[in-house]
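Each value in this text was obtained by applying a stated rule to the coordinates, not by laboratory testing. This one's a predicted model, so the numbers in the text were calculated from it and none came from an experiment. Cβ atoms are built from the backbone, for glycine too; each structure is taken alone.
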Structure P
Amino acid sequence: MYEKLTECPVCASDNIKNHKVVIDHSISKESFVIMICDNCSFQFTNPRPTQESIGKFYDSDEYISHTNKANTPINLIYKLVRKYSTRNKVQLLKTIAKKDKGRVLDYGAGTGYFLKAVKKSGWSIYGVEPDNSARKIAEETTGTKIASSLDDLKTKNKKLDVITMWHVLEHIHDINQVFIQLKSLLKEKGKMIIAVPNIASLDNSIYNEEWAAYDVPRHLYHFNQESMKTFIMKHGMRIKRTYPMRFDSYYISMLSEKYKSGKTNYLKSFINGYKSNSYGESHKNNFSSIIYEVKK
């Protein structure tokens, strides 16, 4: 079952139009339209599966953030890089929070790999993961109860220091309502750490409709820095700083190259990933994926 939005999720304008058609290369092979708002230039998948029906588009052993399996060469590379990047994420959490311990919620916890590392470093952890199989793995991984939704989350009425969303915001159907709920859970000086793909990256320009980070229909929204800034300001918060996710350009290029040519080309993917990172360095942090430090 599908639903169609009649206005932009960011600015609420009804001046929206078809922008491009992208194929779900990883699971269904169906085609989906990405629309663009003439008012604020935000891009979003429309029509899209409903919240109740989208589960089948995640139902694959190759969707590693939900299965934790290294059953393909690309997924094996993903897991190797994840081990290194998780350490960096924990350090970034401490740097942004300006403390070594506190209370953190990972919204969209997946299989709990990040939360396990945060817990090991001394933080009190909370997680939300709507996918049943991923949530079960996360609970085994962290030894902690993981909520299925924000309504199911138990924080003992204590506010949080940090809320993290690692490639999650683009998946949330009711993005505005969820963001309001998340903001209400933060301390007065609490922070959000939000990582999303960036449509203004060079690897997007190289691969166009075959750019793997479109990941339709699982990715409902497609941000650049301007649309993220508009969305954050809409909710009374501001972006303090951005950080690059340099490994993403290589991983996304590997997937995109496979979608484009039908086979994996590691050398070409590495070259394009390197070019994308070089572009990001010289063009206002426009990397393949960007981490946003957000505060009230």
Structure Q
Amino acid sequence: MSVKKSRGFEGELIIEIPKVAATHCEALPLISSLYLSRIGFYPKALYHYYQRPAGISQAIFLYCTDGKGWITIRGETFTVQAGEVFIIPTDIPHSYGADAKNPWSIYWLHLVGKNANDAALTIMEAENGMLRPVQVGLSEERNVLFKRICTTLLKGYSASNLLFANLTLAYYLSTFIASEQFNRQNALPAQENAVDRSIRYMQENLSTAITLDNIAQSAHLSVSFFSRKFKQETGYAPIEYFNHLRIQKACQLLHFSELRINEVASQIGIDDPFYFSRLFKQQMGISPVLYRKNRGAETGI
């Protein structure tokens, strides 16, 4: 291919779990053995390409729903077509990319925890370490589950959100392991409560320097009562939660755009780039400059 890229596909989605939230996952017994570090969707990903000569410390899940691509692992190259899934276990050298004429659309995950490889090998039905693409078919209900995981994480990284997203992840993976047992059902959306309203308000105002009073008003509650209720339901103070959402948005801008650091800060309602850098490093463990420099390295897809 004359052009190779790992990002920049129209309609794409990527969510990276902050270091502080990943540490929280490790402390939650129900999900500590298998949880997400990244999740995303690349539609019609022309020129999508990755090569990792030493592999990475996460299992990589690739589910093709349209077009086709290829994966090279352990000296063998496989074609991956619509309706097929392939999972690359940890620390195995590999490369993969989209077909040049009919590029794939892929749902992808990075899996962490002591059960990450077991999940990979179970789905791949691997015998004696032999890995092959597995035909699982297409399912809109399965895609709804994926979107539910993403929607939950986009609301922030409270303990309840992390639990729900990663427990839904287990259910999502089970649809590949035992597809014949996968019940086709559509859950009705839950009624929005005051905290949900406030989180939606935060999401709609990420570029604005909103105050605690603004957020409480969106929930139609007094500041003191709202703050207590929000902390009870999410485990975070409202402004702390809002900052999580801001940095989540900043990660996407740093990954997908060429905006300067101060422009990224402005996009999330922060006028002081130095404060933005401190806040970013506090949540992600590295500076925004280093995060952008490292995109496409081990944390990439």
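If Rg and Dmax of the Cα atoms in Å, for residues 31-110 alone is computed to be 17.7, 46, which of P, Q is the source? Write out the running numbers ahead of the final one.
Numbers: P: 17.7, 46; Q: 12.3, 41.
The read-out comes from structure P.
As an exercise: FRET efficiency 1/(1 + (r/R0)^6) of positions 175 and 223 (r between Cβ atoms, R0 = 35 Å, to 0.05), calculated from one structure in P, Q, equals 1.00. Which structure is it? Computed on structure P.
Assign the value -11000, calculated as helix-only ellipticity at 222 nm (-39500 (n - 2.57) for each DSSP H run of 4 or more, over all residues; to 500), to the correct structure from P, Q. Computed on structure P. When mean count of other Cβ atoms within 10 Å over residues 95-102 is calculated for each of the structures P, Q, the largest result comes from Q.
Taking distance in nm of label points 7 Å out along Cα→Cβ at positions 87 and 215 as the criterion, the largest value within structures P, Q is that of Q. Tell me which of P, Q gives 19.5 when you compute Kirkwood radius over Cα pairs in Å. Working through the options, I get structure P.
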